[in-house]
Each structure stands twice: as structure tokens, then as C-alpha cells.
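Got some structures for you, see below.
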Structure 1
Amino acid sequence: MTLHKTWHDEHKESLRFGQRLADSVANGMGSWKFIICQTIFVIIWMILNFVGFIYHWDVYPFILLNLLFSTQAAYAAPIIMMAQNRQSERDRIQAMKDYKTNVEAKEEIESLTLKLNTIEIEKLDKIIELLNHIKENGAQKTN
């Protein structure tokens, strides 16, 4: 039994390492797990800097934390945009494959319609032939 690859499988196999990595990062950053972990990290960071009796490595207004978020945003934005571009590419590929499938289905339906019409015409011709034959036989018997 031969398994056919879907358009999605073919597209996935064509991705290079960097593209797969960008998709994974974008999927991770776009999840609730990431938001919850980052929120917990920020809360712990702030608490440790407020209550740290001996060492405050990032005193209020948390400039180091802001720098970390700026760096994260500087890398996250292009990575997410790369993933969105690939999603658009996947959507275009899927739309083209769907279009081709629809065209093939339309052609098949038209072919079947022609065959059915031919069969119906042949049936009607045979019925007319039988009726004519019956009519001729009936006319001969009355003479």
C-alpha cells in the first residue's frame, strides 16, 4: 500500500533548519505556557529585588529587566514575522492544491455527466426502436 504525502507533509519536509526553528520559537512564544512562565519570572525578579536585603542586582525601575525584554522583543518580532510569512506561503500552497482538486473534480463530474447523457440517449433510442417494432408488428397483425 502506497501512502501519499499531503501538501502539508511536503511543505514541512522542504523547510530548512532555521525555518523549522523559527516556527518552533514562534509557536512557543505564542502560547499560554510562555506567557505564564514569563509572568512568574517577572514576579520573582521583582520580589527578589524588593525584598533582597543584601544584594539588589536590578533596583527599581528594573532597567536590566527592561533591557532583557527589549532584547527578547528585538529577536522575537522578526522570528514571528518569518513564521507568519511561512504560514501565508502554506495557505497559498493549500489554496492552489484545493483549486487544482476542484478543477479535477469539475472535469470528472462533466465527464460523468456526458457519459450519463449518452447512456440516457441510447436508452431512449432503444425504447423508440422497440416501440416502433411493436407498432409495426401490431400493424401487420391487423392486416
Structure 2
Amino acid sequence: MRYLLVDAHSVIFAWPELRSLHAKRMSLAREELVKKLTQFQDLSDYRVVAVFDGQGAKISATVNSGGIQVFYSSARQTADSIIERLVAKYGQEHDLTVVTNDHLEQQTATTFGAIAMPVEAFLAWLHEAERGLQKDLKKLLLRR
């Protein structure tokens, strides 16, 4: 199984449309990112795990209706620490790719056997997957 671990706020702040939504209301940016990551999971052979910095008393984890797993860190820790813990635990047994612009987190990920991907590279990959889907849909519609 291949997993994509996403430092969600790293992606939000690197993506102009999501950064603009975040400035208006943080929850809108989070919802839109989860929607995009769900689409990516549907188009790829990756299971997606999004990790957000949270504000609660403890870590929370949910699986949204699209099937991606979403973690929120507690107020006392960061999303980075959750991602690092997941990579340390599962890096040797699964194919993990970590999407982040945090250089220390990238180093930690590669130390434990994961691939580190800068957010900009992931966004290019995501947009390419969306374009591929659009082309496939056009082909299907033309066959009718």
C-alpha cells in the first residue's frame, strides 16, 4: 500500500487559492484541501492522510466521506510531530511519501525511509492528475 502524508497547512499556504480562502475563514481552506486530496486519492493508487495543526486537548483522527484520513494535532503539538511519528512507525513497512515544505520534516521523513516531496512538486502532480481525468472524461463523452 502506498501512502501520501500531507502537511496540510504547508499545502494551504503554498497554494494561492487556498491561502486566500484561509485568510477569509480557515475552515473553508481546510474543507477545500480535503476535497482536492480526496479527488487525488480517487485518481491515484495512494491512500491519503492529511495532518492539520489543531487546537483541541488531544489528537483527533477522522475518515471523511471520501475516504481520506484526517488528523488534527492537539494544541500542545504540531502536525509535523504527528507526521514524524507516523513516518517513524510505518516508514520501513509501507511506501510513504511526505508532502511538506518544512526542511527538517523532509530530513526526518527520508531518515525513516519515506520520500519527501516539496509542496510545489505535489501541486504540479495534482494538477496533472486533474488534467488527465478531464482528458479521459472528454474521450468517454466523445464515444457516446
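Each value in this text was obtained by applying a stated rule to the coordinates, not by laboratory testing. Keep in mind it's a predicted model, so treat the numbers as computed, not measured. Cβ atoms are built from the backbone, for glycine too; each structure is taken alone.
Below are the figures for this structure:
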item: Distance in nm of label points 7 Å out along Cα→Cβ at positions 86 and 110 - structure with the largest value, from 1, 2; result: 1
item: Read-out distance in nm of label points 7 Å out along Cα→Cβ at positions 6 and 38, computed value 1.1, structure in 1, 2; result: 2
item: Mean count of other Cβ atoms within 10 Å over residues 14-21 from the coordinates reads 15.2; which among 1, 2; result: 2
item: For -17500 (helix-only ellipticity at 222 nm (-39500 (n - 2.57) for each DSSP H run of 4 or more, over all residues; to 500), calculated) the corresponding structure among 1, 2; result: 2
item: Winner on FRET efficiency 1/(1 + (r/R0)^6) of positions 78 and 102 (r between Cβ atoms, R0 = 41 Å, to 0.05) once structures 1, 2 are ranked, highest first; result: 2
item: Source structure (of 1, 2) for relative contact order in percent (Cα under 8 Å, 6 or more apart), computed value 30; result: 1
item: Origin of the value 55, 38, 26, where Cα extents along the principal axes in Å was derived from one of 1, 2; result: 2
